[in-house]
Structures are given as structure tokens and as C-alpha cells.
Structure I
Amino acid sequence: MKDKQVGQSVQTETQSKEGGATKLEKGGSSRRKFLGRAGTATAAMAAASVGVLGKSAKALTQPPGSVGAITTELDGASGGNVNPQSRRQQSFKIRQSQAVRHHKAPLPPQITNGDNNLYPDKATVFTKCLVHDDFGRVDLVSSYPSYVNALNSGLQTDFEGIILGSGGSTLNDPQGGLCYQLDGGDTAAFAAPPAPTIAGTEEAAEMVELYWAAQLRDHEFNNYDNDSLAQAAAAEINKLPGYVGPRNSSGQVTTKELFRGGFSAQPNYFPGELIGPYVSQFAILPTFFGAQPISQQWQVFLPVGGGGADYMTDAPAQGFAGSNWLNVQNGAQISTLPQLQFDPVYRYPRNGRDWSTMTRVDLPPQEAFVGLLLLLGMGAPVNPGSPYAVMKADNGFNTLGGPDFSSLVGQVAACALDIVWYSKWQVHLRHRPEVTGALAHLILTGQGAETDVTLDSSLLNSQAIHNSFSQYGTYLLPQAFPEGSPVHPDYPAWHLGRPTVTVLKFLFDGNFVIPNPMMVEVGSNGLTLVPYTGPSLTVNGELNKLAHNISFGHGIHAGIHFRSATDQSLLLGETFALSALQDKAECYNERFTINIQKFDGTTATISNNGGAPTQIG
């Protein structure tokens, strides 16, 4: 990026000991230099403004033709993009043409996996917060019909008439997907494929992965290669017939692929995901938000055995009466459940529990916004297709510059949330992993007659689920949060790393190599960063990694989402982001053709310059 683009400073911050003083070690641009650049840029803009105003004032005080008069004057009535009447007409044409483009695009079919109509007890339907009996079965007489009635009618009065359980919690915005929007295509113009069926081998593999992730929550990512439990997890997952996650070039799942994103059948997806440390550079490198330092050390939960706990693992000999699991299904409020315990020392993210902590309370699109600050601070060049990659007379600011960058990240993320909510509530209504764990508990404790669902033997016979039983005395899936999952359906996952990383790829050069990469030092308890010395890490690769860090931190590591919910949501979010960016491109005065590397490794084009824009939505 050119010097006139205001960036953020980059410093490496380490804490020498727990609770000790923070030591700042300079790396890259210093904060002083950053402030100097910012001050210079501000002064230059101010001077430019004064210059234009000065000329205008002089023109007004001197008669035409007099000595020293300005012969070329700004005339707001001259036409083109300046004239108000012309602008209003062009604005209407842009909105109209984009609306027509979205309206003409074929609607994708919204297809479910059929489970919700297959099982009479509706065990696969997301029913959290409704009324359930002692075996976790939803009330089919009053509560469930009121729920279905509201989802089918879409009427606010019907949503208010849903009969909820006794806990006092409410459903998380089931009307959210019914919102209309003006960015990109409509919510119904995007579709996720059918989710894996509950009795199939793929959901079984997803559950085995979740049980292993629960057992490894307090184990360091960067020490997986030397961790016997991580080795056992990789060995079992490697043999699962339904596992669709990443494998190495030999077709094996090792500790290097454990809990990472990608598809074994499509190895070209998510380029760079498997290179380097598990945690993206955008989640550990310190930066600045203006003058405010961001260390990227987090407040995290205490580990099991160190004052912390896993949750929703208790059950009586018969059914679930009196258990936290059943209380949660009936809508127990968080204040009535066991309370989370926080570590008094801030730490860099080193394990699954740390990521669970972040993604429980983050503000979308928080992680991507920090990534934006880092990209600006490290001097990452803009996307080569940006006009400001070559222009010399002016620079981007409110268009294709810093303020535009920051608003785009939030704008696209907010609109993508509507897309996901439509898919969750109006299409799939998929159950959460905590429900599959409860069904496995019923089956494995001789209570399988209390549900209509059957589960695949690769889950029921797995080492992962029996290890969990040895630890907790039940087959319930251990949760990182007392309340388990949020009160909205699983599929697709909603966490907003998906569309926001596509926006960052649109803005920056994805092939730029991250300077001075770091990693969390093994054995430092998340207190120290050390240099990373492996293969080069690129912007695109680390953004792909960040998207999975965020979503798997919220899903697999916390125990609240299936792998498929995250992977399909990444693809869904990317599709929407491209649609919204093409709409945005038509609004810029600058002409450009920008190429973006998609999650599948292919190239999408956003163009307002006679190029070939991606046809989305």
C-alpha cells in the first residue's frame, strides 16, 4: 500500500510472566511513525480543502476577464456525476439495474435432508426452548404445533404465540431471516445443500470429532504432534467412513489436519489453510485501533482441573429429569445454570477452550475487523485490481480507502446474517450436536425405545464417546458453555468470519506474504509469542484459516455446531459477499476489475469496468 494510505502500527507484545508488566518490542512500523503519517495525511487533506475553497472564494470576488481571474470555474450544473439532477437519475438507474439483475437470477432450490419429516418424535428438529418431557421429546400437542404455525405463517402475532418451556429463555430471532435487504440478492436467493442425515455416517463422524474436540479443549494446538490424546483422535477420525474433512497428500488424517477446515474429496479448497500454525496470524499479531493498542491476549475460561469445567454432562439413570441438559432444552436462563470461571491472566489463543471463550462473546465482525487493522498496519498492498494500486494523483478514502474498508466489513457481515437466518429458521431447522449426544446416551444406556431415531455404529462404538463416558458417567456431549448452544438452529453456522474475509480479499493483495509471522510458544500458557519459521504465510491463506478458526472455535471446540454447518456456511457467506460487492462496485466512480481467490481456489471477478463480473444471486 502506498505511504499516503493511512495504516496502523505493528508491534510485538509479550508478557514475561503471569500478571507481570507488558513489554513492547517494536516490529515493522512504530506507533510514532504511524501517528506521523496520520498527521501528515490529515494536514494534507486540510490543505487541499483550503486550496479549493480559496480558489472558489477568489472566483466569486473577481469579475470575469479581470486580471488574475480564474478562467476555469467549477460548475455544479455542468452535468455528469456532478450535476444533482443527473446524479439522481443515474442513482435510480443503478438501483433499478441491480434489482433487475437479482430478480432475473434463477432461484436455487431449498432442499432439506428429509429428517424432520422422517421421525414422528421430531427429534431432529431444532426445538430448544419449547416444552420437552423427561426424555427430551418435544411436546407434540401444543408447544410444537404453535412453533410450526409461526414458522409457516411468518406472522409476528404467531411468533408471539409460541408456547415455550418453563425456563424463561426466548428463541433467538426466528423472524430475522424474513427481513428484506437492499445489498446483494434476497435471503431466498441463496441456498445451502441438504445437511447430513442424523443416522448417516457423516453426522456420526462429525459427532466423533466433537467428542474428541471436547476432550482436547485444554490441549495446546501447537503441541498436537507430541500429544498422545491428539494422536489417538487423529487415528480414529482417519478411519471413519463418513469423515469429509481435510487429509494430507497421502490421504491420511494426522495431528496436522486435526480440527482444520477443508474437504478430503476437494483438496484444492481453502488454499493455505493447512500451512503453518493452527491459529491465523490475524488472531495473534498485536496491532492498533487508532491510538488504542490491541495486544490480542484474551480473557479466557479456566481449564478443567484448574477451576473450570465442561457442562451439560449430568443425567439420572432413566431419562434426563432434573439434569442441566433437560433444563437447557426447556429454556433455562443462564443465571440459573452453573457459572463460567474466568482466568485472571490474559492469554494468546492456544487451545480450543480459548477460542470457545472468544466466540461466545465476540461482536461480529470483530475478528475480521482486527484483521483489517493488521493488514493496514503491516502495509499490505491493496488488491492489484484496485485503481489505487496504480493511481498517483489521488488516493482512496471514503471510497476504496480506510473508512470505506471498515464500513464494508460490517455492512456485508450484517446482511449475510439475514441470509443465514433464513436458511436456519425457514429451511433446515437442524438440531444441535447436544441433541445427538442425548440420543446416543439413550441408545447406549438401553433407553433407545424412547426415541424414533437410530444412530450409526461408527459413533456408538467409537473410542471418543466411550472415553467421554469414562470421564463423566454419561454419553452426553460435553459443552464449553453452561447453556450449550445458542437458541437458534445449527445449519448453517452463523459466525461471521465467512463473508468478511471475502471482503478483505477484495480489498487487499491476497498473495502478499505476512511479514514477521509469529506463533504461541509451546508451554508458555499463552503468554509468549515466538517467531514462526516455516513456509511463507500469505494474506489469502491466513484469511481462509481465520474463517475456520472463528467458526470452529464457536462450533467444534465449543461443541455447538457440526463441521458441515461451518463448511457450508463459509461457501454460502462467500457467495453472498460476492453478490453484495458487485452491487457496491456499481456505485463507485472509480473504474476497476478486481479478482478474488475463492475458498475453492478459483477466481471470482468484481468489475464495473466492462470486465466479467461474477454472476451471483
Structure II
Amino acid sequence: MIIIGISCFYHDSAVAIIEDGSIIAAAQEERFTRIKHDSAFPHKALEWALSECQITLDDIDAVVFYDKPILTFNRLLETYIAFAPKGFCSFIKAIPVWIKDKLFQKDNILKELRRYSSDFPTKKLLFAEHHLSHAASAFYVSPYEDAVVLTLDGVGEWATATLALGKGKDLNIVKEIHFPHSLGLFYSAITYYLGFKVNSGEYKVMGLAPYGQPKYVDLLKQNVIDIKDDGSFWLNQDYFDYCTGLTMTNNKFANLLGEPVRKSEDKLDTFHMNVAASVQTVTEEIILKLVQDAAKVYKIDNLCMAGGVALNCVANGKIIRAKSFKNLWVQPAAGDAGGSLGAALLAYHKHFEKDRTPNKPDLMRGTYLGPSFTPEATKRRLNLAGAVFEELNDKDLFKHTAKDLEDGQVVGWFQGRMEFGPRSLGNRSILGNPTQVDTQKIMNLKIKFRESFRPFAPAILHEDVSEWFELNTESPYMLMVAPVQKDKCKELTKKQEALTGIEKLNLERSEIPAVTHVDYSARVQTVDTERNPRFYELLQNFKSLSNCGILVNTSFNVRGEPIVCTPEDAFRCFMGTNMDVLVIGNYYLKKEQQDTSLIEDYKDQFELD
């Protein structure tokens, strides 16, 4: 049985294909169109996935959409009515768009599908509830027979947070929190207030938080958000405008905190860092209370998580250390893109009632579910791009690349199938030496062209993780933050400890300063031979030279650009940045050997993220 899952029309459009319960292809539309968070119907991703699987739409049993548009429209109308007459200007802008493009999404989706199969039957198009799609994306691919499943995001139909119970093929929501009370929208509202882009800048808030102090927690809890002992919460809508307006927060919110909304080009100061620290602290409190209450009530060992808030890896690390549950598994494509996968799995196990057999380590195949390129195709594409390269055998390739990294050079690393989800996990990655103090600054300012404070993640040999970090579990999807082991940390002088804000940035805090955040933590990716043998081999080679089986790993793109998909994308990024080396498969490229006329400064083609 072959099922296609689709998410689109909001943000992060994607396609996933499963066959007899196994994932065989999944990719986001943005990787093909080069439009960050592309929300359009995922034509290019669908065309690639059908070609990859060597099928047509006539071969499939169902196409499943990850959302129920009519329920979302119902929520929109009820919200405007509840807040009337406030929001009239927003109403007259939103409703015509909905009536034209979204209310009749079933017809629109059928129209798009019939471009590939002119008589595609209506009965094959199914719709899943948004949060059930999220929950399915986590539970059905996890290694657990039974689990509590927590989903947290902005909003889907009415729900903003759900608690579900999964056992075997059964998955049912037992608790919900409804719009407008939303942890995801609360975090996004602060993201907006701090001058970052909603639905992409939330990572910046999380990265900025350790530079500040949570000075506004009490103010927020006394005025803006009421948190109960079980983790349920209520948001005071007097301070927000996302229900009916065109902004996330309003003047009352700005007056409460004492500063106006930051413009994206304005300097970040201690105030903004303190606000980021405060919202992160509140978010962690809510998540930990939800988790602790669920563990106490349901007495199940396993917790699965999905939804955009599940990408808050700082909170995930604290869940692990709290030990309310014995095991935690978070869907690496936790946002709306992963909803396509969840919708397909939900149809397979719930609608078609197919049995489920949990698989260890999980069913995600390392998230390496996207396009790959044969050596012949890669060579042809590089030649057409004007690249100068040599082909190396595996032994020489790993040896040369590891030596480059030890020497402090920055390497673009392009291998195998592209990752599904927001993280580069060793197939579409930019790599650096974590032991050098200036690696973070170089990679942020000269490679990624983004804010200097943004942290980088360490990719580490899985067997070495406890030696370097306070983490006793695997973290293959870069979704856990853990403290660096104390014996790897370095003491700061009193003068250094007295520094505040961004002044903390360039201090050498550990033996791996490039991946040690200002609070002595790191977002860890463990690498094993089962999921990614080539990346593991590179780490082994680097360890043999440096006595450190860790590399800086960041996504292969510049700021605002989707992660690279093709060899041409990779070569363009290589030539448009200060990367020193590019490795695509077994093809090895040095920057000084390239034609300088191919250098292109293209970063300004993308919006700030």
C-alpha cells in the first residue's frame, strides 16, 4: 500500500511517501524552489518523490492532507465574531483570501493532483486533523509500542497543544488546549517583539536567551500568561494582536515591558537578551509541567513529541534531565513539514487499520529521505557549473578532509540523500574545527552571513558523547541541549565573569569553544555507523588527528536561504562564501583552484530570517 502525505498553504510545504508503513521519500518544497518556508502546493517535491519511487499517482492508494481546512475556517470566523468589532480591517482582508484560496481547498488540491492524473478519484483524497498529523509523525515512527504523545505549536484548526496516547496502531487525543491560548504563538509573539521573523526567527530567541537574565518572568506571569500546576495556561489577549490584527503584540505589551518593538536592523542590547531569557524560562516551565503531569497521570515510560515547539532543544534537554519519563523521542521534522509524514502514517494505521511493528532505533532512516545524486550525475553537474575538482577514493577523501578541518579550514560536506526537516545532519552540512576559538565567529560572519551570537552544534561520535557532555542517551537528530562535562570546561577570570550581553561571546569556555554556548551547553548530534557511516568515518579520521571526535556542524546555506539540495546549489554557496573546501560525494574541491569569475555574492537575494 502506497500513501502520499502533503502539507502546504501555510508554511513549510512538504511531501512524504510511505509504502506498507515504511518511509521511502520525504522533502520540503523550499529545497527545490529555493524559497525559504515555501507555502505553495509542493509540485516540485511531489514530482521528485514520484520519480524517486518510480510511481505515478495512479499507483497510490491515498493522498492525505495534514489539516482540515473547514475547521480552520470555522475557528477564523468564530474568532472574528468573538472579538468584533475589533479586527474589522483584518477581517475584510482575510476572508476574501480564504473564500478564494483556502475554504475550498479540497477542490484546489484535487485540481493540483489532476495535473498528474487527470481522473484522480475524489475518494482517494483524505484529510487528517492537524495535531493528530503531528502526533502520528512522532509516535508511529518511534521505537515504542506505547507512549504519551505531546504536540505543541502555534495553532492547527482549534488545538494549540494536545496530549495523545499511542498503543500499537491506535493513537487518540485525550487532552487539548485551544486557540487563542497557544505556547507556540506566545513564543512567536516574543520573536516578533524582538525584531525577528515569525516562523523562522524563534531559533534566534532560543540562542539569544543565555546571554540574558530572566528578569521579566514574574511580570509576564502576573500580567500576560497564567500557568496552572498541570502545565495548562491562559494568555491575556489584551497584550496580543494575532487574533484579529496584523501584528503579534500590541502597544500594551510594549508598554508593559517598557520598550517598543525592535526593528530588525536595530542593535540587540541587554534588554532584548533579558526578554529572550524570560520567554525561554516561561516556555520551559510550561513544557516541564505538562510532561510531569502526563507522567504522573498515565504512568507510561515513553514520551514522544512533535509540533514546532518540540524543536526547542533547550527544553528537550531539560525534559531528559528531569527524568519524568524513561525515554523521549522527538520527531526531527517536528514542524508543519513533518505533518505530511504524520498524515500519511495516520491514514495507513488508523484509516486503513494496518498493524504497526515498532522498529529500533526508529523509522526515520536518519532523516536522509530526500534527493541524492549518482557520481556520474554529480560529475556532469559540476562540469557544467565550471567547477575544478578531483575524484578521491574514500581513504584519501576522509584523510584529506579531516586534515583540512584540523588546519582550521571550513568544509562544505555534501553526501547521499538530503535530510528531511530543518536540521543538517551530515549530508548537507558545513563543518569546522570545534577546538579553535575563532571558528564560531568565522562561520557566522564569513560563511553564514548572520548574527555573531548564533550558536553552532557539535556532531560527535556516539560512543564519545558521555565523555564530552552530560548526556547519557543518543541524540541523532540534534534535538537535545546538554551541558559540557565540567572537566572539559575552563574557568573564567573574575573580569570575564563580570561581562554582560554580547560581550560574553568570544570567551574560551571549554576545550571545544566553537560549540560551547555562553551557559556552557551545546546542542548535541550523536553520529553512528547505522544512520550515517560516511559522516562517522570522517569524525573518526578527525579524531585520529586531533584526539577529538567532534566537528562543528551547521546547515549548508547562507542566512535566509534554504539548505542546499543539488550539487549546483552547493557549488554556488561554496563560491558565494568564504568556505575553503567543498566535498560532494568523492569529488574534492579547493577554493583557490576555482575560477574567480564564478564568485557570486548572492546572499542579498534572500530575506533576513
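No value in this document is a laboratory result; all are computed from the given coordinates. Note that the coordinates shown come from a computational prediction; the quantities given were computed from them, not determined experimentally. Cβ atoms are built from the backbone, for glycine too; each structure is taken alone.
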FRET efficiency 1/(1 + (r/R0)^6) of positions 191 and 567 (r between Cβ atoms, R0 = 30 Å, to 0.05) - structure with the largest value, from I, II
I
To test your reading of the models, identify which of I, II gives -9500 for helix-only ellipticity at 222 nm (-39500 (n - 2.57) for each DSSP H run of 4 or more, over all residues; to 500) when calculated.
II
For mean count of other Cβ atoms within 10 Å over residues 343-350, the calculated result is 26.9, so let me know which of I, II that is.
II
If mean count of other Cβ atoms within 10 Å over residues 119-126 comes out at 12.9 when worked out from the coordinates, which of I, II was used?
II
Relative contact order in percent (Cα under 8 Å, 6 or more apart) computed as 16: which structure among I, II?
II
Of structures I, II, which gives -0.55, -0.70, -1.09, -1.31 when log10 I(q)/I(0) by the Debye sum over Cα atoms at q = 0.08, 0.09, 0.11, 0.12 Å⁻¹ is computed from the coordinates?
II
Across I, II, distance in nm of label points 7 Å out along Cα→Cβ at positions 143 and 263 reaches its greatest value in structure II
